[in-house]
Each structure stands twice: as C-alpha cells, then as structure tokens.
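There are structures below to look over.
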Structure I
Amino acid sequence: MTRLKVRGFEIHKGFLPPETQRALIEALRPVLRSAPLFAPDVPGGGKMSVRMTSAGAFGWFSDSSGYRYEAEHPSGRPWPGIPAEVLDVWHGLVDSERAPECCLFNYYGEGARMGLHQDKDEADFSYPVVSISLGDDGLLRLGGTSRKEKTESIWLNSGDVVVMGGSARLAYHGVDRIRFKSSRLLPKGGRVNLTLRVVT
C-alpha cells in the first residue's frame, strides 16, 4: 500500500486487498436488490451518465429542481443500511467516532464520466468524504476550491481509497473516463465508486 497526498487529497493506493474488494461487492448485492440503480436527472436537463443508489439514513438525489439528500429511494422505500464491511473502511481511515449517514453508490459503465463538482450538500464540512474505488480503473481529476484553478489527474485502481478532508474537502473533482473491463472484479465490467459522507 502507498499513501499519496495530491492537492490535499489523501490517496491510499492498494488500501483494500483483493479478498476485501470481493467481500465488499458481495455485501453490496443486498443493497442493490433493495434500492436498485437509477439514472438521476440533472437541473440543466438530461440525465447523468452514471447510475446510482445509496445506503444509510440519507441518499443523495438529483432532479430538475436541484441536488439534495432524501430519506427515501425513488421507489418510496427507505434506503437500506450501510453494510458493516463498508463502514469498516471509514473507521479504518477517519479519526472520529461518528459514522457516515450516507454511502453513495455510483456505477460507471462504458463511456460514463462525472464532471468537475464539489461535494457541498452536507451540513458540516469538518468531516471528510471517503471514496472507495472498485472494479475498472478511473481517471480522477483534482482541482482546487475554484473552477479556475488548474487541475491534475491520477488513475485510481480497484482497492484504492481517497480521503477528501481539510483543504480538499470542498475541492473540485471529477472522473474523466474509465478503462472499461480493465478489472475482473465485476463480471460485466465497469467501475463502482462508494462515497461515505456525514450529512447532518
């Protein structure tokens, strides 16, 4: 395992060994059965290229009226609980007794990407966002707290974990592309990104 610091982002390369990655995927299957993936609408029109769902007390949501957290899946059912295996990653890296209230699950299929954005819908920015990469490689772009700042990119591989706290908590970031089927973790290919957040 290698720990890098890039623009305030703590990047833990190879933090999760292959057996832990497989255990996480298995632990997430009941989440997907209870709260199936959906493609959110965006305020400017159209849909995101990633499909997503959530676990925890809150789920992140987007539609024509804006971005926010909701207590229910679009089906009207409460979000399922965050699996213990996922919470273990948070507690292994975050020095706080407080547990995350949302695990946002993003699935990147072939051609999917995520534009530069800030994670700023939470009430308390003193808690970090912890991001877990599973499956195909993803090219993460890192910026600063202004869109005008220069960016740099780093490839994330399956098992890498990024902690966005301190100066990086409100930094712009995005995923420009994935190397589809670069990993064999997911039989049909694609990248799963889990982000753990304290919401309230």
Structure II
Amino acid sequence: MKQTYIGLLRHAPTGWNSVKRIQGQHDVSLPQESYDIINEWIPSIMHYPWTRILTSDLARAYHTALALNKHTNVPIERDSRLREQDWGAWAGHTIQDLRETTPEEIARQEAAGWDFKPPGGESRIEVLNRTLEAMHEATRRWDGEHILIVTHYGNIASIANHLMHTKFLPEEGKLIKKHALHRLIAEQTAPETTQYSILSLNEVI
C-alpha cells in the first residue's frame, strides 16, 4: 500500500463561534465575513497537492470546502460521519452559562475524559470512532492520494488526542488550535487496519 496524506482543517468561523455558543450538530451557516477568512487561508492550503476534499455534511464545513475548492478544483464528497460531536441538551448554550447553571455536571463530564458526554448527546470516544471509520474508508478508496478533510474542532481534537495517547483531560491542555492545518500520513497495515502518524499539528494558515 502507498502512503496517503491527510490534512485536517476546521471549518471557517460562524456567528455562533463568535459568541462561544455550542453548535454541535445544529446546521449553522457561515456569515459573509468568513469567506474573507477562507481567502486568507488559500496560499497555505495550496502549498500542498490535494487531490480531493472530504467534508462534513454540515453547512459550515461544506461551504468552507466549496470555497476552498474554487482554488483546488478537485473532486469533493460529503460524509455525515465527519459531523461535530452531538452536544444534546447543551447545544445552543455557552460553556460559561453551563458552568453557572450546572457546575457539578460540567465538572463531572470534564473529569470523564474520553467518556465526556453531554446529556442526550454522544461521547468523545463515539466521535473518534466514527471519524476514524470515515478516514479509514477514505484511505482505502483513495490510496496514495492527498486528501483534505474539512471537519470540526471536536473531530480533530479527538484524532489528535488519540494519536498522542492522552486521557483527554483538562489538565493535559488543548492540543489543537481552532484555525490551523493538521497533517497526517495514513498507511493500511491490513485490509481493515490503518496506521496513522502525525506529520504536523497546528500549522499556521
């Protein structure tokens, strides 16, 4: 098998991001000013020879991918497994609001690490598993290519913490910056197994 190169990129910011409101799987669109930000990313993104784009099907990621693809001009495909973590009952709130109204539950969830799971939502380990599933399938289908994956912070953080073997606890700090490019190499070591290694995290774009 050949080496497959994967780039992980979070979508451009939304209005909800600007007020730190939890989006989860709410389908929030990009404001017009976000397209100016995407244009600023183009020189860094075009530094690499992407052969296709795989994107979350949520509007904020898909529209980011479409804007980038005006320059990369490669095949583009959506995958619902690349959606942000489902935050259940906490979606639409801010973390600050939740710390004030449900401080004990927030503390309990943050101490759970990989098992962090908002009420009615999904856990970080569930996000990791479906994201890895999508990446494995992409690697199998497009062996040896350069795949740019446009997704969400939760997915990228899960992949990074998995590859860095963390417990995903607050005291370990955050591995991932929100607006940066993260690059991996993927190799299929068996028909159903893909081995990932980190080329770089948090490349400035």
Structure III
Amino acid sequence: MAQKTKHLLHILTAQPVIPVVAVENAAEGVELARALAAGGLNAIEVTLRTPAAFDAIRAISSEVPETACGAGTILEPKQFDRAVNAGAKFIVSPGATVELLDAARSSDVPLLPGSATASELMAMLEEGYEILKFFPAEQIGGAAFLRSIAPVFPALRFCPTGGVSMSNVRDYLALPNVICVGGSWVAPKATVAAGDWAEITRLAREAVALGD
C-alpha cells in the first residue's frame, strides 16, 4: 500500500487540477490529452461515462506517453480490471465497496476511492488509504467541510471533485488537507466537441498557474 500511495501522490501533487473528462471517441481523447499536456497538465481522468472510455484510455496511454491517464467512475471490479488492462495509471471511484477494495488490493495500480462521511473516512483509514476523493464536493459541504474535519483526520488528504470551478477552486487549494482538485472546466464539452485545442491548452495553463 505504501508504494501505491507514493505513486498516487507523485501523480496528484504534480499539478493543482486533474482534468475530469468524458470523450466521444479514442481520437478525441488523444487530441484532448495532447492539448492538456501542452498546457502543463500531464495527468487526466477519463470517466466511464461514454462507451469510448476504455478505447480512449488505451489510446492515450499508447500515443501520449507523457500523460498519466487515469480511469474514473469505476464502480465494480470488472471495470477496475478493464481499466488497468487498457493502461490506466490510476483508478478513481466515487465511493468504495468491499469488492472494489479487494480488486485494488491485488493490483499494482493505485485506487483513489471516494469518501464523504466520517464513518467512511474511518473505514478508509482502517484499509490503509491516506488519499481520498471527496465527491460530490460542493454538494456535500465543500471546502468548509474539509476544513472542519482536518483536525479530526490529520492523516487524510483529499482530491475534491464535483462542483469545483475557477470561482471556488482557490478555496479548496488553500486547505492543508487538499493536494489537488478534480475539475471538468479545463475541458468544456463544447470546446472539446469543436476541436478547439488551443483553447484547451490555454485553460490548462490557467489551471497550472493555480499552483504558483
């Protein structure tokens, strides 16, 4: 677990924002990953919200090697295994089940499981997890919630996702228990659909600057 935590930390601490994206086909995923990387965002979470997700993860991992491509919205072990086989460098789940944790335990690819309540946080600590997804962040208490639990769970650090945008991202990044955020605003659907990769790169640079 320690080695997987170290690997996940290496990915998540390299940039203040992890783009959370859904793509319509593998080629779009490759172009998007290249545009984000050109702006300095070299890790990306491709969510399983479209049928093209696994193909996109495979293509990005193969054709954009400078990008650490993760798989998001993983809900069950079968999806975990498919994502790893496609080349995912990290796995993201909105929550955690016994079956999913078992799959993660037998894999070298790190899992970023979601937790949102005190009981879930305690359970994840017992499982050896120190880095968690906080989702949907804004709807379940936002930065105020994370600030309030920091003294109670000093070992935990979070990647808040859900409702995070340029209007509130600095509130999250200012917290000592937040290592990065997940956000979709760096790759708006309309911009991706239009193939405006220059605008995606501009948004990526803007996101990278948040870490300065």
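No value in this document is a laboratory result; all are computed from the given coordinates. Remember, predicted model here, so these are calculated numbers, not experimental data.
Points worth noting:
- When Cα extents along the principal axes in Å is computed across structures I, II, III, the figure 49, 42, 26 traces back to II.
- Answer label among I, II, III for the case where volume of the Cα convex hull per residue in Å³, for residues 12-123 alone, calculated from the coordinates, equals 116: II
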